[in-house]
1. Can you tell which of 1, 2 yields 18 when relative contact order in percent (Cα under 8 Å, 6 or more apart) is derived from it?
2. Could you figure out which one of 1, 2 the value 18.0 for mean count of other Cβ atoms within 10 Å over residues 102-109 was computed from?
3. Going by FRET efficiency 1/(1 + (r/R0)^6) of positions 158 and 182 (r between Cβ atoms, R0 = 30 Å, to 0.05), which of structures 1, 2 comes out largest?
4. Quick check on the output: 3.4 is distance in nm of label points 7 Å out along Cα→Cβ at positions 118 and 190, derived from one of 1, 2. Which one produced it?
5. The value 2.5 for distance in nm of label points 7 Å out along Cα→Cβ at positions 46 and 62 was derived from one model only; which of 1, 2 is it?
6. With distance in nm of label points 7 Å out along Cα→Cβ at positions 6 and 38 derived from the coordinates and found to be 1.5, which of 1, 2 does the value describe?
7. Where does the value 16.8 come from, among 1, 2, when mean count of other Cβ atoms within 10 Å over residues 70-77 is the thing being computed?
8. With distance in nm of label points 7 Å out along Cα→Cβ at positions 54 and 86 as the yardstick, tell me which of 1, 2 scores highest.
Structure 1
Amino acid sequence: MSKLFSAACERNSAPILQVIQPLLSNSQSLLEIGSGTGQHAVNFARSLSHLQWQTSDRLEYHPSIIAWMAEAALPNLLPPLELNIGINPWPQAQFDAVYTANTCHIMAWEEVELMFAGVATLLNEGGVFLIYGPFNYADKFTSASNQHFDASLKQQAAHMGIRDIENILIQASQHGMRLQDDIAMPANNRLLVLRKTA
């Protein structure tokens, strides 16, 4: 009963892994912000056996993450930390990489700002911050489906919505990160590769 399943996670795991695998070839430790069901963590940690994958999320998601982990029994996949941006303290650890998927449009903008500030404190110099999800460009939607998705998000809660890439990059710059790549992904999503330079 604890193990949740996301069809979207199942669909996007392979294309995301194809992109992030070479980017993480020299990384030894990674923090995932918002592990959700736990599917991405299991799918990626299985293929990235050289990398310690640290899961994290709000407490209500931990049973599903732990259930996926128990079934997979991967030695490089670590139990979830409790991390609710703006409430829980950031882990007292350093990481070579941070990965988050479909979180920026769910969190309030103030929480997105706090996420960048937190990532900056625990990401090693030269490390990467990988952000997957939909983004707007010059305040415009990239597709009709993204526009509909944005409207459905705002119906759920006023603080939700697809973020402008320009605002994301301002946050990155303010916290010592630069855009290394902006990669088109299936279903009108993007994979942002931000490199910590200071």
Structure 2
Amino acid sequence: MTSLAWILLAPAAAAAVVDWVAVSRADDRLERRAKPLVPVALIATAFALDPADEAQRAAFLVALGFSLVRDVLGLRGDWRCAVVPSFAAHVAYVVGFQQVGWSWLWAAAGIVAVLVVTLGYAVRLLLSVRAKDPALTLPVVAYTGALSLMVVAASATGQPTAVAGAFLFYCSDALAGWNRFREQTPYARVVIAVSYHLAQILLVLSLT
């Protein structure tokens, strides 16, 4: 990490904390101002750091760009449209992880973890989606697949920050899906926001 990258990471972290506070207080106005600043600052950070692989940085910049679109659409309440850039962001992250090699041993560990989560969570979620909104069943399956592949691809790198970031991303999106289609859980919105931003920060840090 360069000095400039660390400096640019600070406002990303600060904006994330402000967003968490806004979410905890249900302050939609403050959230609309703070949340988009996080991916913007992370894009600047990714540009400023000294990456281990330039192609991976390019893919991650694309992912962060799609994440910014996802956040803006989500803040407007258009969560169905936000799924499209979310899916694209995960695909871009997978492409980025592919640039730094693939360890089948670590990938196998990621696959096992994803299968355990799938049996305990994804199947029940899909049953709820099918019951409440059958038209969303296929999109949810596709999105879950892309998210799971991202976790496996991150695991295959064997890099702790990448693995932690990917799993936090999975937890954030999994809880969001559960909250929307199964049942409301206490403090879910705050947990979703915190895990989502920490995931993005860790993924950017994994570039070095």
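1. Corresponding structure: 1.
2. Computing mean count of other Cβ atoms within 10 Å over residues 102-109 on every structure in 1, 2 gives 18.0 only for 1.
3. Going through 1, 2 one by one, FRET efficiency 1/(1 + (r/R0)^6) of positions 158 and 182 (r between Cβ atoms, R0 = 30 Å, to 0.05) is largest in 1.
4. 2
5. Numbers: 1: 2.5; 2: 1.0.
It was calculated from structure 1.
6. On the way: 1: 1.5; 2: 2.4.
So the calculation was done on 1.
7. On the way: 1: 13.8; 2: 16.8.
For mean count of other Cβ atoms within 10 Å over residues 70-77, the value 16.8 is produced by structure 2.
8. Details: 1: 2.3; 2: 3.5.
Answer by largest value of distance in nm of label points 7 Å out along Cα→Cβ at positions 54 and 86: 2.
Throughout, read-outs are computed from the coordinates displayed, never taken from laboratory work. Here the structure is a predicted model, which is why all the values come from computation and not from measurement. Cβ atoms are built from the backbone, for glycine too; each structure is taken alone.
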